[in-house]
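Below you'll find a set of structures to go through.
FYI, it's all coordinate maths here, none of it is from the lab. This structure is a prediction, so every number in the text was calculated from the model and none was measured. Cβ atoms are built from the backbone, for glycine too; each structure is taken alone.
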Structure P
Amino acid sequence: MRVLVTGAYGLIGSAVLARLRRGGHDLIAAGRSIEAARRRAPFARWVEADFNRLTRPEDWLPLLDGVDAVVNCVGVLQDGAGDRVRRVQVTATNALFTACERRGVKRAIHISAVGAERGAPTKFARSKAIAEEHLQSLDLDWAILRPGLVIAPAAYGGTAMLRGLAGLPWRIPLVSADARIQIVGVDDLAETVSRCLAPDAPVRVRWDIACPQEFTLARIVVAFREWLGLPPRPFVTVPRGIATLVSRIADALGYLGWRSPARTTALKQLSAGVLGDPLPWMAATGIRPKSLDDVLAQMPASVADRWFARLYLLKPVAIAGLALFWLLTGLIALGPGRDAALGHLLAAGFPAWFAEPFLIAGALLDVVLGLMLLVRRTARLALLTMLAATPFYLLAGTLFAPQLWLDPLGPLLKVVPMLVATALTLAIMDDR
């Protein structure tokens with residue numbers, strides 16, 4: 001069967017793609033940015049498909065030529081730079097399913113979410129519900145799968161945050177520690193997708209996909225910490241006011257392109273709980289979903305997992321710290337430190353007619369790089385430019401002011417660890 005998988009390099013999409021490959025399907029994988037994904041999964045034919053642009057059925061028709069089934073794994077947690085929840089999860093998703101009906105693609109599988117209802121507390125869940133209703137109105141053999149919290153060897157979004165919290169060294173801050181959550185192993189979800197593509201599979205079904213057992217958020221974090229092999233640590237309850245402030249800051253950063261799992265939608269979804277009724281799914285498929293302990297036992301933690309957990313919450317700190325360093329360096333050189341900086345250049349032998357423009361250009365470059373680092377789309381370029389510019393600063397300082405290497409405050413020596421911090425931040429920039 002030729003299957004189009006949308007969102008194919010995401011946490012769920014990549015697992016579905018791998019499972020369908022084992023099932024012998026001819027796979028077309030779709031995503032917004034597919035260059036790296038094509039290298040990771042060369043067995044699929046990759047096509048670009050940006051849900052922000054493919055908002056009419058006519059936009060989807062060329063991608064559906066020769067396709068027998070569609071598995072939609074695309075989802076957007078919250079509005080932000082390049083993300084509009086309603087556009088992606090309603091307009092474009094509905095257009096995709098309408099195009100399936102027009103093209104004669106009979107089988108459509110939609111990955112929704114537990115708690116997707118019209119009266120849900122978030123736009124994310126409400127938009128999922130609207131897409132479900134549209135799909136159910138079409139003349140298609142549809143299946144709507146509504147997973148709980150998906151646990152996978154990979155980590156992204158909420159599961160990445162849980163690992164980051166589990167890796168903290170002293171105290172573990174939690175919001176809604178008693179929130180009730182049902183989990184599902186990504187293998188159980190991918191297996192369900194595979195079974196839904198069988199010729200005799202049930203159609204026109206809507207299932208909650210989860211382990212029946214309920215866990216508190218605190219229990220899940222403890223399980224992850226035990227999985228990482230780290231000693232127990234006490235929890236600290238984060239006051240609601242502080243949690244709200246953090247989520248609002250995360251919301252603002254979303255418009256700079258940073259898709260933080262600490263945004264308001266995640267907080268609301270968590271507070272509401274992640275609960276469904278998986279018994280109809282279990283009865284129809286015969287799948288006995290793995291418990292949280294079983295899922296974790298089947299993917300033993302490695303040193304890479306411990307690195308990820310310890311570095312996850314340090315990543316935004318490193319980005320913010322480097323951005324602040326470059327911004328302040330430039331602003332100080334243009335402001336209160338201007339005379340001292342100009343004096344260093346003149347003492348190094350720069351002519352007066354050149355020193356001031358050179359100072360202004362260098363300071364402006366620092367400010368621009370600091371601002372670029374705050375924007376997700378330009379952050380990698382900023383880090384690469386920093387790595388290129390910093391050795392130039394060191395070389396210039398060595399040639400024109402070598403005495404600064406022996407200065408007791410170490411103005412040149414301190415640049416070296418900053419260079420290392422930049423390289424390390426660049427190394428952990430990938431989100432998935």
Structure Q
Amino acid sequence: MTEPDSGPGRVRAAPERFSARTAMAVVVANMVGTGVFTSLGYQLLDIQSGFVLLLLWVVGGITALCGALTYAELGSALPRSGGEYNFLSEIYHPAAGFVSGWVSATIGFAAPTALAAITFGEYLTAVFPALSPTWLAVGLVAALTAVHASTRRSSGGVQRAFTVLKVGLILIFCLAAWMLVEAPQTDVGFLPGPGDLSLTLSGAFAVALIFVNYAYTGWNAATYLTSELESPERHLSRVLIRGTLIVLVLYVLLNFTFLYVAPASEMAGQIEIGYIAARHVFGETGADVMGVALALLLISTVSAMIMAGPRVLQVIGEDFHAFRPLARVNAYDVPTTAIVFQSLVTLTFIVTASFESILVFAGFTLGVNTFFTVLGVFALRRRQPDLPRPYRVPAFPLPPLVYLGVTGWTLAYILRDRPEEGWMGLGIIAAGGAFYLATVLLGRQRDGTADG
């Protein structure tokens with residue numbers, strides 16, 4: 001494809017499109033990152049059953065799959081980039097879409113990107129203590145921002161390469177750990193035991209599930225690129241569903257491996273779970289090698305979020321005059337201003353906030369966002385039954401009801417057991433509503449002045 005040329009008399013070439021392979025790489029990379037390599041340590045503080053811990057990841061995966069099936073229908077019926085911003089604006093009201101975009105702009109992508117970058121730094125400093133985890137995280141975000149603010153070809157190429165590397169490293173790690181561990185751990189059992197049923201129905205399970213749901217965050221990532229995807233009506237549903245299923249399998253394998261090779265007592269409350277597990281299998285030297293490898297696979301997570309998130313800011317800039325600068329693109333049609341803006345917010349999180357508070361806070365707020373989006377499939381079917389839908393949710397309404405039930409349950413428990421993070425999330429949402437009203441009033445005032 002010819003490159004764009006802005007010279008006199010030249011015709012600008014059609015912009016490149018992201019392939020289905022690139023979109024699936026974005027989905028997988030968005031999900032497989034911070035959550036699966038850190039949250040087990042927090043889960044082990046309250047849950048000591050291997051069966052229940054693995055059940056968490058299965059339930060979370062099924063929930064994410066139900067959400068992906070629903071988003072596939074919404075994306076085929078409302079094919080525009082922007083994810084929840086586009087869906088909620090069309091289904092409910094522009095105010096709902098704006099609040100969703102506000103959430104994406106403030107924490108939806110910036111906070112998870114910061115968490116992945118911080119984890120990248122933590123894994124590397126576990127191997128090289130002289131390095132600063134904060135500056136490693138800052139450097140990674142800055143480098144990937146430069147890549148994704150260039151062209152779609154370089155952006156997509158980097159994303160596909162690091163995602164293939166990520167999946168390969170995970171499979172190698174799991175196989176090597178199973179083969180080389182001298183004495184598998186016995187302090188947690190993987191078969192159902194007494195008390196597991198009551199534990200599964202407890203508040204501890206619900207709160208742990210918010211960590212798991214956070215780890216699955218990203219199953220909807222391809223919907224942020226819909227307008228830039230090749231044949232979205234044909235590829236979007238396959239990308240969302242297959243990407244989510246791949247991640248479900250990887251997550252169960254990884255957590256089984258962690259629990260199989262390392263004592264639960266050593267992992268409880270710790271962040272660098274992968275490094276601890278690798279040390280028990282490969283020794284100190286081997287753990288250092290794996291620590292570097294695990295840090296490398298987090299690069300694709302940071303990359304995917306820097307790639308997908310700014311597309312939400314771009315469509316907000318297209319729709320609201322006050323945010324018009326966010327819609328600016330370079331010669332290759334890449335939203336450079338939005339990419340830089342999101343990365344600046346990410347850097348702010350990296351240098352100012354604690355890891356766990358970001359995780360719970362972001363998990364709760366994103367859960368509210370996706371809850372109302374999935375609920376929207378019922379409203380859209382009722383209000384616009386004749387709207388073309390190249391893809392429909394199979395076994396409707398079961399998948400969206402499963403997603404709404406599990407997500408609503410976890411959100412309620414967060415408000416009860418972690419009220420500070422929950423109310424902070426609701427505060428962010430309320431602030432988005434207030435900001436929308438201010439934007440509308442300023443817009444009316446500007447139009448009135450112009451008319452006068």
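If we compute distance in nm of label points 7 Å out along Cα→Cβ at positions 50 and 266 for structures P, Q, which one ends up with the highest value?
When distance in nm of label points 7 Å out along Cα→Cβ at positions 50 and 266 is computed for each of P, Q, structure P gives the biggest number.
Using helix-only ellipticity at 222 nm (-39500 (n - 2.57) for each DSSP H run of 4 or more, over all residues; to 500) as the calculated read-out, with -15500 as its value, let me know the right label among P, Q.
Source structure: P.
Taking relative contact order in percent (Cα under 8 Å, 6 or more apart) for each of P, Q, which is largest?
Largest one: structure Q.
On distance in nm of label points 7 Å out along Cα→Cβ at positions 66 and 154, which of the structures labelled P, Q is highest?
Going through P, Q one by one, distance in nm of label points 7 Å out along Cα→Cβ at positions 66 and 154 is largest in Q.
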